[in-house]
Structure 1
Amino acid sequence: MIELKNVRRIYKGVETGLYDESAIIKKGEIVGILGENGSGKTTMLKAIMGLLELDHGEVLIGGKKVESQYEKMSFITEEGSYFPHMTGYEYGKFLQDFFPKFDNNRFREIFKLFHLDPYKKIKTFSTGQRAKVEIAAGFSKGAEYIIMDEPFMGSDMFTRRDFLKLMISSLRSNETILISTHLIDEIENFIDRAIILKFGKIKADFYIDDIRHKGKTLEDMMIDIIGYKTI
């Protein structure tokens, strides 16, 4: 499981960080990390990935320090971790050499699903196509923990639908997924649980089934808690 223990990361200026927050995410859960821009979503995900120096607290993955668990983790982000000068197949070969559990056949299958040309250099792809490359790589690393920060950026609704189908069809029972996105209506039927942040604080943490029993939707909860409204 993932444990955040009194995690604090404060930035100078106006950017919101995370203020002494704690949470436990169980193995195999699919959790939406939600909130408006500047709420602390990316800070939380980067803290879990060990990409930030914390001011206080710690993050444990399976009871161990993040640094010792990197091979079990995959980070899919709008910033991208690909090499623009490589073609898709060249990038797949690089990842296969670098990550012991990387499944190059799966990587190529996802390329086909997303209608990407594996022989074109990634730098020639559109923003949405590059997002697809990042998703293909992230889901082919054989990771137990998949962390996604706005993976739909630059993607049209058909790509997002295909991506969700991909996740549902490819999940194994031991994978834990955290996803940050503004597209709450599209992930409501996919996630098990939602953690809602505002100004660097966890304002709500609930299971989707629980709010359904109360006759509420995820959007209802977002509006109640932070005044969020979809466009």
Structure 2
Amino acid sequence: MFNLIQSLQQALGLLLKFDPEIWQIVFLSLQVSFASSLIAVVLAVPLSLAITQNEFRGKRIVIGTVNSFIAVPAVVIGLVCYLLLSRSGPLGFWRLLYTPSAIIIAQTLLIIPLMTGLCISALQSLGHRVKETMITLGAGRWRLILGIMREVRFALAAAFITGFSRVLGETGMTMMVGGNIKGDTRVMTTAIALETIKGNFELGIALGLVLLIVAIGINIILQAVQGRAGR
């Protein structure tokens, strides 16, 4: 118990002293997670619009496939990205393995199905009445799309926050493609795992506290956004 309290005190000391190593790790974590979430939502929104706003054969199969990909383990995506980006892989000439870009690519692939599925659910919840009303009022295709996006804006924001939360807490996949290189690709989750194994509990606890605060903050924002979306 004494060691735990002592480690906690030292962790708080590191945070209060604004230890450069800790905040470099924190900022990199937020940067790559935000970048991957932004890329994913930019891809997921048009894809979900194309699926929901058009009638075609096999539509249910496509939606089911998207939802099925949500369940793919992150470590499998990490393995695929590693094989693609390694020097002997087809994309090895990009030399992205063990860089922040590799982490962003893997995280983006992880949450595109999640965000697309959430966006599809939000768009389907509108039903046909909103679309028919806009068409009746003379809305063109682009005005119709903008009107639909406005109606589900809070649900889309919730999808973005959910994706961001998902990748921020990812460890195994991030370590596989990022390598957990100090000062370059070390993020909060991988640093916590490494420092705990090394017995450097104060640094691990400090990062864990920051990650916990960020996670709670994200959840509060998500609940607020979902509350707005449900009105």
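Once distance in nm of label points 7 Å out along Cα→Cβ at positions 190 and 222 is calculated for every structure in 1, 2, which label goes with the largest value? Top value of distance in nm of label points 7 Å out along Cα→Cβ at positions 190 and 222, among 1, 2, belongs to structure 2.
Can you spot which of 1, 2 the value 13.6 was calculated from, given it is mean count of other Cβ atoms within 10 Å over residues 94-101? Computed on structure 1. Calculated for structures 1, 2, mean count of other Cβ atoms within 10 Å over residues 22-29 is largest in 2.
Matching task: 0.40 is the computed value of FRET efficiency 1/(1 + (r/R0)^6) of positions 86 and 198 (r between Cβ atoms, R0 = 25 Å, to 0.05). Pick the structure from 1, 2. Computing FRET efficiency 1/(1 + (r/R0)^6) of positions 86 and 198 (r between Cβ atoms, R0 = 25 Å, to 0.05) on every structure in 1, 2 gives 0.40 only for 2.
With helix-only ellipticity at 222 nm (-39500 (n - 2.57) for each DSSP H run of 4 or more, over all residues; to 500) coming out at -25500, pick the structure among 1, 2 it was computed from. Clearly, the read-out refers to 2. Given a value of 17.5, 51 for Rg and Dmax of the Cα atoms in Å, point me to the structure among 1, 2 it was derived from. Label of the originating structure: 1.
Determine which structure produced the value 31 for relative contact order in percent (Cα under 8 Å, 6 or more apart), calculated from the coordinates; the candidates are 1, 2. It was calculated from structure 2.
Read-outs throughout are calculated quantities, based only on the coordinates presented, and are distinct from any laboratory measurement. Please read all numbers here as calculations on a predicted model, not as lab measurements. Cβ atoms are built from the backbone, for glycine too; each structure is taken alone.
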